[in-house]
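Quick heads-up: structures coming right below.
Bear in mind these aren't lab numbers, they're just calculated from the coordinates by the rules spelled out. These figures come from a predicted structure and were not determined experimentally. Cβ atoms are built from the backbone, for glycine too; each structure is taken alone.
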Structure P
Amino acid sequence: MGKQTPLYAKHVEAGARIVDFGGWDMPLHYGSQMEEHHAVRKHSGMFDVSHMTVVDLSGSGTAEFLRKLLANNIDKLKEPGKALYSCMLNAEGGVIDDLITYYLAPNRYRLIVNAATRENDLAWINAQADGYSVAVVERAELAMVAVQGPEARDIAAAIIEDEWRDAALALKPFYALEAGDKFIARTGYTGEDGWEIVMPAAEAAGFWQQCIDAGIQPCGLGARDTLRLEAGMNLYGTDMDATVSPLEAGLGWTIGWEPGERDFNGRGPLGEMRANTDKQKFAGLLLESKGVLRNHQRIVVEGLNDGEITSGGFSPTLGRSIAMARIPAGDYERAQVEVRGRLLDVRVVKLPFVRNGKIRIDV
């Protein structure tokens with residue numbers, strides 16, 4: 001048996017299929033992964049993301065520390081509540097983890113890091129913090145629920161305390177609000193609008209039930225994966241890891257190159273890779289025949305080196321198989337994927353496939 005979130009009993013009560021995910025017992029689905037996917041795209045759904053790790057940083061040296069720790073530039077955060085997506089890199093420029101950092105107040109920040117990388121992340125952060133005036137505190141007593149979909153915020157607003165409701169609804173994308181004992185962020189991992197709400201673990205089950213009573217569909221890891229794949233959002237350990245740089249994972253936009261004197265971890269090797277025009281690129285693939293694209297399948301591009309699918313599967317929104325992949329540098333729109341000994345035609349497309357309920361590619 002793995003670790004359990006404060007909502008584990010609610011998942012069992014609802015008849016969820018429980019699977020291991022990064023050492024946690026988590027719901028894969030509650031009966032129909034497809035229905036859960038469509039609920040988020042069309043209406044509203046919610047996910048237990050309490051397995052994610054909340055880390056609070058404080059102290060006079062916190063901003064200086066984060067300038068070194070993160071590839072993105074923390075100085076972009078000037079307003080309380082503003083969030084920044086970034087990668088945390090090793091000395092070689094490989095991705096230790098991707099995470100969101102929130103600016104709460106001068107010398108006070110909050111990090112949300114991935115569940116499967118928790119131990120390595122905490123060890124790395126604490127080791128890197130040596131020599132800086134910064135306190136690193138894991139908030140294991142907190143739970144987190146993500147409500148996602150075009151109607152999610154409006155429905156969930158009725159559950160938010162009266163004094164915070166209007167401020168929560170007024171949040172701009174990638175901003176957060178400290179609302180009493182809750183932390184409400186307009187962020188997500190589905191390509192749809194919504195909130196990620198952090199709260200004391202003791203309140204999680206009650207909040208979850210209120211969301212169900214309000215009509216929000218509980219969703220599992222299966223729908224979360226197809227939603228993020230359609231939205232072109234990377235999964236750590238699949239689309240990137242400690243051997244892959246942000247430049248090879250479609251995350252070059254998250255690197256804060258300016259100012260040039262900011263010496264973040266991995267900057268030197270990353271700069272050399274940036275100048276290499278032959279490095280692999282990250283793109284979307286749309287299968288043009290029957291079949292299913294899967295992780296690690298070989299991509300064949302005529303006259304060039306092979307590539308590899310990093311995330312692949314069936315898109316419920318498109319009704320087609322799609323993938324994200326690292327492919328050879330070059331200007332081309334067609335490739336082939338080796339599926340069970342056969343080469344199937346795919347079209348190379350710009351990510352994302354779907355965002356905010358709209359299909360972003362020609363199908």
Structure Q
Amino acid sequence: MAKQTPLYKTHVRLGGKLVDFAGWDMPLHYGSQVEEHHQVRRDAGMFDVSHMLAIDLEGAGAHDLLHKLIANNVDKLTVPGRALYSCMLNPQGGVIDDLIVYFFRPDFYRVVVNAGTADKDFAWISQHAGSVAVKPRRDLAMIAVQGPNARAKTWAALPGSEAASTALKPFHAAWFGDALIARTGYTGEDGFELMIPAERAEATWNALLAAGVKPAGLGARDTLRLEAGMALYGQDMDEQTSPLEAGLAWTVDLAAPRDFIGKSALAGRRPEKQTLGLLLTDKGVLRAHQKVFAAQGEGEITSGTFSPSMSRSIALARLPAAVAAGDTVEVEIRDKRLKATVVKPPFVRNGKVLV
């Protein structure tokens with residue numbers, strides 16, 4: 001039986017089309033995926049992301065634990081509330097998961113991991129934790145409020161939230177009573193991700209709804225993140241893929257003297273593949289696993305969709321390292337080869353088409 005978030009009954013009441021996602025009953029949409037997409041790009045929408053897992057790390061060794069476990073450098077986190085995006089790697093340099101780390105004190109961090117990898121991640125972190133307390137926070141709900149008007153509408157809905165978060169820079173978080181309000185997201189738009197006690201999830205959702213924030217489902221979240229050039233675990237990366245091949249080299253700190261799991265496998269490696277974007281020139285829809293043919297060799301689409309913001313088909317693709325933005329390639333769609341242009345993602349950020 002699929003798991004249910006604290007907002008499950010709310011999704012049913014609002015007419016959400018529920019689907020199984022990583023073992024959870026989650027809303028795909030509430031009527032129109034395209035309208036929900038535009039709502040986030042143009043105004044404000046909200047997503048239930050309570051299926052993801054927050055894990056608190058507490059103890060004197062928390063800093064050293066993260067030094068060892070993640071490819072990005074936790075030393076960058078010096079201001080309480082600062083957040084860092086990173087990959088957690090296996091010894092072969094493959095991606096166990098991509099995650100966000102929040103710093104509060106040298107002995108207290110919060111890590112937010114993906115729903116489909118949550119059990120595996122918790123086990124992996126616990127295996128290396130030593131004396132550090134590793135606490136899964138299934139007592140929390142998470143709501144992402146995204147869009148150009150997301151912050152203003154959040155402030156209108158939740159009294160006191162403006163004072164707590166008005167000065168927050170991107171990738172920073174602040175405590176709002178017993179809740180955390182973070183200026184992060186997965187859409188390419190501004191906004192907040194709220195981590196709140198599960199028993200207050202419905203009241204918080206309803207307050208946001210009354211302030212004009214409309215619900216959005218997994219479908220819109222996927223088209224938004226793909227337009228923003230953001231990778232999806234299980235499609236654009238996995239345990240057989242290094243972050244260097246997945247377009248995430250910027251999250252890997254090989255220069256610092258510290259060691260981390262997977263570092264030796266990545267050091268000195270020259271990847272044969274890279275991740276770039278595709279714009280379909282001909283009519284059709286780009287989808288995951290379609291083959292890509294370039295003059296320099298073959299590749300494969302990892303994520304593809306029809307972009308509501310651009311009214312054309314876009315994709316992320318793993319291509320030979322010699323391919324460059326501006327090249328023309330062919331994509332095999334239903335036994336036909338259709339032309340596409342290679343671009344450097346993102347495609348859309350902050351409501352603007354960038355390619």
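When distance in nm of label points 7 Å out along Cα→Cβ at positions 55 and 319 is calculated for each of structures P, Q, structure P comes out greatest.
Between structures P, Q, the greatest calculated value of distance in nm of label points 7 Å out along Cα→Cβ at positions 239 and 279 is seen in Q.
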